[in-house]
Every structure is written in structure tokens, then in C-alpha cells.
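Next up: some structures, all given as C-alpha cells.
Just so you know, all these numbers are worked out from the coordinates, no wet-lab data involved. Everything numeric here is computed off the predicted structure, so don't read it as measured data. Cβ atoms are built from the backbone, for glycine too; each structure is taken alone.
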Structure I
Amino acid sequence: MTDAGTNAGKLRGKTAVVTGGSRGIGAAVVRAFASQGANVAVIYAGNREAAQEVCARCEAEYQVQARAYCCDVADFAQTKETVAAIRADFGAVHILVNNAGITRDGLLVMIKEADFDAVLDTNLKGAFNMMRHCVPLFLRAREGCIVNISSVTGLIGNAGQCSYGASKAGLIGLTKSAAKELASRKIRCNAVAPGFIRTDMTKEQAENPLLQMIPLGEIGEPEDVAEAVLYLATARYVTGEVLRVDGGIAM
């Protein structure tokens with residue numbers, strides 16, 4: 001798995017920034033990077049204790065530097081300040097993973113405007129904000145890697161998730177456009193599209209009929225997504241790709 005293998009130590013000396021890194025998929029991604037020697041900056045929105053616990057575990061188990069930063073990724077000014085603080089603390093940023101996301105599910109004719117806006121502000125604009133402030137660092141270094149966490153909902157849709165699906169589909173468009181803009185500077189941008197993954201966010205969807213449509217017959221784990229992110233972070237000849245981690249539900 002991510003704690004060993006041919007990539008062991010391949011990211012040593014690199015600094016990875018992971019939004020939404022205090023739990024679920026984000027925490028698994030942080031641990032995967034740390035297991036390969038990367039220093040990690042964990043961005044969280046509210047659970048300071050969980051973020052610090054992830055950092056402490058990475059430092060103890062993998063002997064890397066790990067720090068937590070509280071930031072509302074939907075806030076342009078806050079993200080700018082946070083990226084500046086990370087650069088000051090670590091000296092450089094090499095990898096950005098935009099994982100922070102929220103849901104405010106509801107049928108199209110019933111969803112509140114404020115809920116729709118909140119989902120797009122966090123899931124899509126939040127990724128843009130982080131990319132906007134990290135990419136200048138990548139450009140100067142002529143090196144960088146971005147992995148955006150989208151969703152199969154952004155590929156195939158899901159009833160009751162118009163806001164979430166729109167944000168995740170938009171993230172794919174952002175990924176592909178950025179990949180084309182940045183490729184000449186050796187900066188890669190890819191996306192991972194998870195299906196049903198065992199996290200706090202999916203606990204309320206235990207009765208979702210789509211679960212019965214997963215060809216592999218089981219729900220995924222955060223570590224499954226983390227391994228895909230780790231692959232894209234080290235795949236030097238892959239950019240503009242959307243890698244599904246969904247048990248085959250969107251094939």
C-alpha cells in the first residue's frame with residue numbers, strides 16, 4: 001500500500017499542501033505523502049485537534065515536517081495569506097491537492113440559493129483560490145503538481161446533488177484548462193474522481209440506490225483515493241487526466 005513500495009522516499013524533500021486534510025480522504029492523502037518522505041501542510045476549516053493529530057502522526061511515523069493551518073479556502077485573501085505562511089515555514093511548495101469540499105444536497109426546485117453558493121464557493125472557487133496563489137510559486141520554480149479531488153457525480157450526475165455535481169464538473173474543466181496553460185512550464189494538473197468512499201460525508205447516503213450499481217460490489221476506502229493521488233503526484237508524463245476511483249460505477 002502507500003507505506004511501502006517502489007515509490008518509497010520518492011517525494012523526500014518535497015512539500016505537499018492538502019486542503020481538507022484533517023479527516024477522511026484528505027487525511028489519507030496527507031499520510032500517503034508523508035510515507036513517501038514529503039513534508040506536509042494540512043489545511044483545515046474547523047477541527048484543529050484532528051488536523052494536529054494528523055500532523056503529529058506523520059512526524060512520529062515518517063520523520064517529516066507537518067504543520068496545520070486553519071483557512072477558509074473560499075476566502076481569496078485567507079488563502080493568499082495561508083500560502084505565504086506555508087512558503088515561509090517550508091521554503092517552497094511543490095504539490096497542491098485541492099480536497100476541501102462540502103455538500104448541501106437538495107432537489108433542484110428546493111435547494112436554497114445560499115446553499116448552492118456555499119458549495120460552489122468551497123468546492124470550486126476554493127480550488128481556484130489555492131491554485132491562483134500556488135501557481136506563481138510553481139512558475140518561478142518551473143516545477144509543480146496539482147491534483148484536484150473531483151467526483152463521479154461531476155461525470156455522471158446524481159439526483160439531489162445539483163450543486164455538488166456542478167462544483168465537481170467545474171473542477172474538471174478547471175483542471176483541464178490549467179493543465180493546458182501550465183504544461184510548457186513543467187507543471188502538471190490532474191484530477192481524481194472518487195465514487196462512494198467510506199467517509200463522514202457518505203454516512204448519510206447508506207441507502208443511495210447507486211451503491212447497488214458498483215460493479216466491484218463494495219464501497220471504497222480513503223486509502224484507495226490516496227494511492228491514486230500519490231500516483232498522479234509522481235507520474236511525470238501525465239497531465240490533464242481525470243482518474244476515476246469508483247469501483248467501476250462511472251464506466
Structure II
Amino acid sequence: MKQFEVIPAMDLINNHCVRLRQGDFAEQTSYSNDPLAIAKQFEAVGFRRLHMVDLDGARVGKPQHLHILQQVAAETSLIIDFSGGIKTDSAIETVFGAGAAMAAIGSVAVKDKPLFFNWLNKYGPEKILLGVDVRDEKLAISGWLEQTEVGLFEFLKEMTGAGVRQVFCTDIGRDGLLTGPSTALYQRVLAQFPGLRLIASGGVSSPKELETLEEIGCAGAIVGKAIYEDMNNLKKWLPA
């Protein structure tokens with residue numbers, strides 16, 4: 001069994017590392033205008049993964065920060081999953097070509113299932129990370145700007161049936177609030193889909209919460225605001 005992975009988030013708007021509050025673009029905090037320096041800092045303390053989110057790309061429907069992906073992939077050894085605006089064959093090819101190890105796909109899996117399933121078959125489940133962002137257990141897409149009536153559990157049943165093996169699940173209502181992750185929700189997901197490699201996202205505020213997520217069976221957790229608020233103590237987030 002793979003070690004529980006703590007994955008720093010890097011949300012990008014206009015070449016800056018930012019964090020949003022509950023997915024609201026109007027409520028953003030900018031932490032750095034040098035994403036490469038931040039990535040190198042993560043790597044230096046021992047992180048292996050990076051969750052890179054192109055928020056501008058999600059908004060306009062086409063990746064806008066490929067140059068940062070390319071730079072970070074070239075100058076660090078971080079395993080990067082990249083999301084935001086990946087909606088076409090050319091976009092996903094470009095993302096992999098720029099150095100992403102995985103494409104994190106959300107909206108397309110909801111809006112264009114044949115295209116998503118084609119990518120899953122073409123690139124394999126190890127290179128496709130399904131992103132499910134939920135409000136009240138209903139999916140939100142397009143950078144959280146579009147709320148759907150698609151239920152989380154029915155969606156996961158269809159996706160895992162098609163071959164999806166790894167998923168990150170964000171409770172938007174907790175994201176950026178440091179109020180703790182949706183542990184009960186993740187327990188229910190893992191009970192229904194025991195073979196799923198589930199990565200928790202949203203609300204993580206302490207290393208102790210990561211221990212709980214590992215105990216219930218999560219494969220990892222994406223941590224955003226809590227890390228950026230305390231960049232001088234990054235090592236405390238690494239598994240013992």
C-alpha cells in the first residue's frame with residue numbers, strides 16, 4: 001500500500017499563487033507572484049506531489065498557465081497533477097507535453113462523458129485524476145461557477161464502472177475556511193467504493209486531521225490555505 005500523500009495545492013490566477021474562499025473568485029488572497037519559488041520550497045522540505053490549479057483556465061475554458069507548469073516540471077522533480085480548462089484533445093496533450101504527470105479532470109467528465117472516457121482509455125487510469133467538487137453532495141463544475149444537480153454517489157458509480165481509479169473530492173463549503181475536512185463524507189464514499197484511491201480536499205487545518213483521513217482509508221489529502229498561512233513550518237505537514 002502506498003504511503004499517505006500530503007499534496008500542496010497551487011491555485012493560479014494571473015501568475016500568482018492564490019487561495020479562494022469557498023470557491024468565490026471575488027474572495028481571493030494572493031500569497032506569491034513567484035510560483036516556481038514556492039514549488040521549490042515545497043520540494044526542498046520533502047513534498048513529492050503538487051496539485052496545480054489553473055483558475056483562469058477553468059474560467060475561460062482553456063489552460064492559461066502552461067508556462068508555469070512547464071517551468072515547475074522542468075526545474076523540480078515534483079509529480080504534478082494539473083487542472084483548469086482541459087476541455088479538448090489538444091489541451092490535454094499540451095498539458096502532458098508541458099510536464100504534468102496527471103491531468104485532473106472535472107467539468108468534461110460531467111459535460112462530455114465520451115471525451116472523458118476516451119482520455120481514460122487512451123492515457124490510462126494512472127494519468128487521469130477525476131476531480132469531484134461538491135456542494136451539499138451535488139457536483140459543481142467550471143471552476144465551481146456552475147452548480148449541477150448531479151449527485152456525487154451516482155456519478156462515482158458511473159465513473160468507477162468506466163475504469164476511474166483515483167479521485168480527489170473537494171467539499172466547496174469547507175474550502176479555504178480551515179474548519180476541517182469532510183471526514184464523514186469521505187467515509188461514506190470509501191464504504192461504497194472500497195477500491196478507490198480517494199484524495200481528500202478542502203478544509204484541512206491541522207496535521208492531526210491528516211492522520212484521521214489516513215485512518216479512514218484516504219490515499220492522501222490536498223492542503224491549501226493552511227500551508228500558505230504557515231510557510232515557515234512546512235515540515236510539520238509531512239507524514240512521520
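A value of 2.9 was derived for distance in nm of label points 7 Å out along Cα→Cβ at positions 57 and 81; which structure in I, II was it taken from?
Details: I: 2.9; II: 1.4.
It traces back to I.
To which of I, II does the computed value 13.2, 41 (Rg and Dmax of the Cα atoms in Å, for residues 41-136 alone) belong?
II
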Note: helix-only ellipticity at 222 nm (-39500 (n - 2.57) for each DSSP H run of 4 or more, over all residues; to 500) at -10000, derived from one of structures I, II, originates from structure II
From the coordinates of one of I, II, Cα extents along the principal axes in Å came out at 42, 39, 37; that one is structure II
Computing FRET efficiency 1/(1 + (r/R0)^6) of positions 9 and 49 (r between Cβ atoms, R0 = 35 Å, to 0.05) for each of I, II, the value 0.70 comes from structure I
